[in-house]
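Undergrad: So, here come the structures, one by one.
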Structure I
Amino acid sequence: MNPIAKFKARLTHVNLMNPIAKFKARLTLDEAIKKADEAHAKHCERYYVMPNLDGKLVVMTKHDLKYFKRKGYVGKQSHVIHLIQESFYFTPYRNESGMITPEIIAIKRKHYFKWCDQVRKELSRKRKEERRLGRKLLKAKIIAKIRTPWNR
């Protein structure tokens, strides 16, 4: 099974995003792609649009990966092939070979929307948990205030 078919198989169960959230995500991706293309035109290097832990996109090169490995931000087992696999877009090499095909762009865009949906759901879950804990804390403070002997 070729890598494209494997990737398509993983994306068959993509949930539908809110149209406004999807539009915002598309604008964010398009902006990151534009930055990568501008940097490629200026420096003639291959750039990758990668997800960040904060739910944002980062434009990076293989030299950035080496720097992150040295600093310990990324595992030592990370390689450039992982950048290609996990990126949402990449520019061609210095000699203009290795261009991304429209079919792969479409697959990576679906992958990006799936990632955005997961990030959005995780943030929503965290906010709900914070609200729930806040209500519990407020309730505990009220009960503690009522039960103190000097308030009777």
Structure II
Amino acid sequence: MPRDHHYLFAHTLLRKQFLGNPDRVAEELQGPMRDAFLMFLWDEVGKVVDDVLPPVALNSDGTQSLSLEVLGVDERDGWTWIVVQLPPAEQIGEAHWAVLLARPGVGRYFTITRSTEPTLATLAEYTGAQRVSLGASDVDLEGQLERIAELL
């Protein structure tokens, strides 16, 4: 079962914010305060869950590093592609990445989540409140992005 903080951030709050106003959220996630914007949203979720999670990953040397971040922004196929990396997905249903596609007035929201097999990830698109599963494949960001590109 996914942890509430992790799940609600990727599958509810970020999705609702983006699909409700894709232009504004895309602008925020490309601006100089993009990390602060993500942290604000992460903290907002933390206010409504019992088990608050830090937005960090444990490094091989035992130190921690911030793992909630905009991993990349690209212009492709007439869309602005924004990839948000989340803290490590430890439970089935937790997102490794959220992929936000924006063009003026339009947004498409995808999650790439931990599947039942640790080597697999499930790609899904949200259309409003409806989640459409697009199947599982390797946990490979580039491969998942290619799968999204094929849908456009």
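Taken together, the values in this text are just the output of simple stated rules run on the coordinates, not laboratory data. Computed from a predicted structure; not experimentally measured. Cβ atoms are built from the backbone, for glycine too; each structure is taken alone.
Undergrad: Which one of I, II has FRET efficiency 1/(1 + (r/R0)^6) of positions 51 and 107 (r between Cβ atoms, R0 = 30 Å, to 0.05), as calculated from the coordinates, equal to 0.55?
TA: For FRET efficiency 1/(1 + (r/R0)^6) of positions 51 and 107 (r between Cβ atoms, R0 = 30 Å, to 0.05), the value 0.55 is produced by structure II.
Undergrad: Something else now. Could you figure out which one of I, II the value 4.0 for distance in nm of label points 7 Å out along Cα→Cβ at positions 67 and 131 was computed from?
TA: I
Undergrad: Among the shown structures I, II, from which was the value 2.7 of distance in nm of label points 7 Å out along Cα→Cβ at positions 43 and 123 calculated?
TA: The value was obtained from structure I.
Undergrad: Something else: For Cα Rg over 2.2 N^0.38 Å, which of the structures I, II scores highest? Before the final figure, lay out each step's value.
TA: Numbers: I: 1.48; II: 0.98.
Result for Cα Rg over 2.2 N^0.38 Å over I, II: largest is I.
Undergrad: Which one of I, II has helix-only ellipticity at 222 nm (-39500 (n - 2.57) for each DSSP H run of 4 or more, over all residues; to 500), as calculated from the coordinates, equal to -21500?
TA: Working: I: -21500; II: -8500.
Attributed to the structure labelled I.
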